[in-house]
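Enquirer: Scrolling down, you'll hit the structures one after another.
Throughout, read-outs are computed from the coordinates displayed, never taken from laboratory work. None of the values given here were measured: they were computed from a predicted structure. Cβ atoms are built from the backbone, for glycine too; each structure is taken alone.
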Structure 1
Amino acid sequence: MLRGASAEARKELVVRAGGAGSLDESAVLGEQLFAVARMLREQPALRRICTDSSVDAEAKAGLAGDVFSGKIDQQALDVTSAAVRQRWTSSRDLAEVLEELGVQAVVRSAGAEGSRVEDELFAVAQLIDGNPALRGALSDPARSDEDKCALIAEMLEGDVLPATLQLVRQAERSELPIVRALGEIERIAAGVQEELLAVVHTARPLGSTEVARLAQALGKAYDATVHLHIVEDPSLIGGLRVKIGDDVIDGSVANKLDTARRRIAG
């Protein structure tokens, strides 16, 4: 959670980086901001200078120009220069925000299929989480990032949108475990679509009418557009368990039985 100056910096940079551009330009911007964020994480001395409030803002922008000019396009350089001019609560926040801006740009590169990107990210996370061998291969420190990205491409290329593949590769390079990183990226993607995410565990398949009614009810309760991910979970016996943000709404039969057992035991 960003605080103080970093939160204000993020707010300004989201507006700056969200300007109109072609879908291809958005994809390039996203990839280049990811590269800048990686370099800042890998070079703590550079990161500290770029976030040092005692250093003149224009001097920091000049340094960013010297380091990144010729390596990234002008749009990415403009965003990076604007970022280093900001004040930051923590030096690590600069890379975190640039990475977030990169995710937003890649989601925008999908155009009208942004919601499909959310669905595909969730499906990939479920696939990896449910496959210990694959999860182990993608977290193996002995394997290079290039090797892991090649494995991801072999697994997904042609089956998901280019934007989704780009974001899964970014999740693999994250400091977080890949499934958790995918969840964070999906949350940012939903924000670009101005949606809240809800994961619905159900004991039986839901029809399209039931899904639409549930989305409408949650949207009314949260005063927002809600995007649903449906997970079939027979262990619930019946009913639903819904996780939306930090809230959990558990109306499952299994939960009711467990509550009844606790009351009897107490």
Structure 2
Amino acid sequence: MTAKLTGTVAIITGASSGIGYATAKALAEQGASVAVLARRPERLDALVAEIESAGGTALPVPTDISDRDQAEAAVATTIDRFGRLDILVNNAGLMLLGRAADADIDEWEQMIAVNQHGLLYMTKAALPHLRKAAGDDPRQVADIVNISSIAGRTAFPSMSVYNMTKFGLNGFSEALRQELTTSYIRVGVLEPGKVDTELDSHNTDEVITEIEANYGHLRMLDPEDIADGITYMVTRPRHAAISELWIMPTEQS
């Protein structure tokens, strides 16, 4: 049986670990050629080796998506290698927590640069190629999946700027979805609850202790759970679009 994404090409940002790593493997298993983007080239090389050893096709593209030139170059590199782009998964994200009054403004700027600017740069550069792919075989549809968070639905103390980046991501995604419906470029948001990834590790020891106190009792989601949701979104038939998918640990309130 032919895999559902055979003949397609996907870009996944934040692919060096966690959700991005798992998503690259999942889409490659469905037949997509995947360009994997992140700032850690050694992690990308390991991912590509794993995908290729399983019979898939992957391209490592070391990229800091918060740099507009690098983001645009990453899309161009993907097109040069594969000749098309069918799927963009904007997964790269940064979560630096703390009370607003005590926060480091540089950390705010880092989150905005990655979570919002990087997503905008990647989306803008990808759109012409997605539009072209949506008119071509094998699927005659293209996809953008933006990874948000439960923090894009609900505000929490110590998350004010992270909340802002994810609420903003959700608003941008919905407006873009409405702009692109007749182009058959589907835009969907996936909002995970607590996932077992490296996202917490960029915080101070004090914040990590607080996170563990709040969530340590949970059976957290695995990155593969989110990759499965992304795969579901991009393998729907052409006439069906999943505009929002919310995935939570069963125990998380």
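Enquirer: Going by distance in nm of label points 7 Å out along Cα→Cβ at positions 151 and 183, which of structures 1, 2 comes out largest?
Expert: Values: 1: 2.1; 2: 2.9.
Largest one: structure 2.
Enquirer: For distance in nm of label points 7 Å out along Cα→Cβ at positions 15 and 135, which structure out of 1, 2 has the highest calculated value?
Expert: Details: 1: 4.2; 2: 2.7.
Checked 1, 2; max of distance in nm of label points 7 Å out along Cα→Cβ at positions 15 and 135 sits with 1.
Enquirer: Taking 0.70 as the value of FRET efficiency 1/(1 + (r/R0)^6) of positions 95 and 159 (r between Cβ atoms, R0 = 35 Å, to 0.05) derived from one of the structures shown (1, 2), identify that structure. Could you put the intermediate results ahead of the total?
Expert: Values: 1: 0.70; 2: 1.00.
Traced to structure 1.
Enquirer: Have a look at 1, 2 and say which one yields 3.4 for distance in nm of label points 7 Å out along Cα→Cβ at positions 79 and 111, as calculated.
Expert: Numbers: 1: 2.0; 2: 3.4.
It traces back to 2.
Enquirer: So FRET efficiency 1/(1 + (r/R0)^6) of positions 47 and 231 (r between Cβ atoms, R0 = 30 Å, to 0.05), computed for just one structure, reads 0.20; which one of 1, 2 is that?
Expert: Numbers: 1: 0.20; 2: 0.95.
Only structure 1 yields this read-out.
Enquirer: Let me ask something additional. To test your reading of the models, identify which of 1, 2 gives 3.3 for distance in nm of label points 7 Å out along Cα→Cβ at positions 55 and 199 when calculated. Kindly include the intermediate steps, with their values, before the conclusion.
Expert: Numbers: 1: 3.9; 2: 3.3.
Only structure 2 yields this read-out.
Enquirer: Which one of 1, 2 has relative contact order in percent (Cα under 8 Å, 6 or more apart), as calculated from the coordinates, equal to 16?
Expert: On the way: 1: 16; 2: 19.
Of the structures listed, the value fits 1.
Enquirer: Quick one: helix-only ellipticity at 222 nm (-39500 (n - 2.57) for each DSSP H run of 4 or more, over all residues; to 500) came out at -13500 when computed from one of 1, 2, so which one is it?
Expert: Source structure: 2.
Enquirer: So, one more: Given a value of 16.2 for mean count of other Cβ atoms within 10 Å over residues 7-14, point me to the structure among 1, 2 it was derived from. Intermediate results must be reported in sequence, preceding the final value.
Expert: Working: 1: 16.2; 2: 26.5.
Label of the originating structure: 1.
Enquirer: Quick one: Kirkwood radius over Cα pairs in Å came out at 18.2 when computed from one of 1, 2, so which one is it? Before the final figure, lay out each step's value.
Expert: Working: 1: 20.4; 2: 18.2.
Only one of 1, 2 returns 18.2 for Kirkwood radius over Cα pairs in Å, namely 2.
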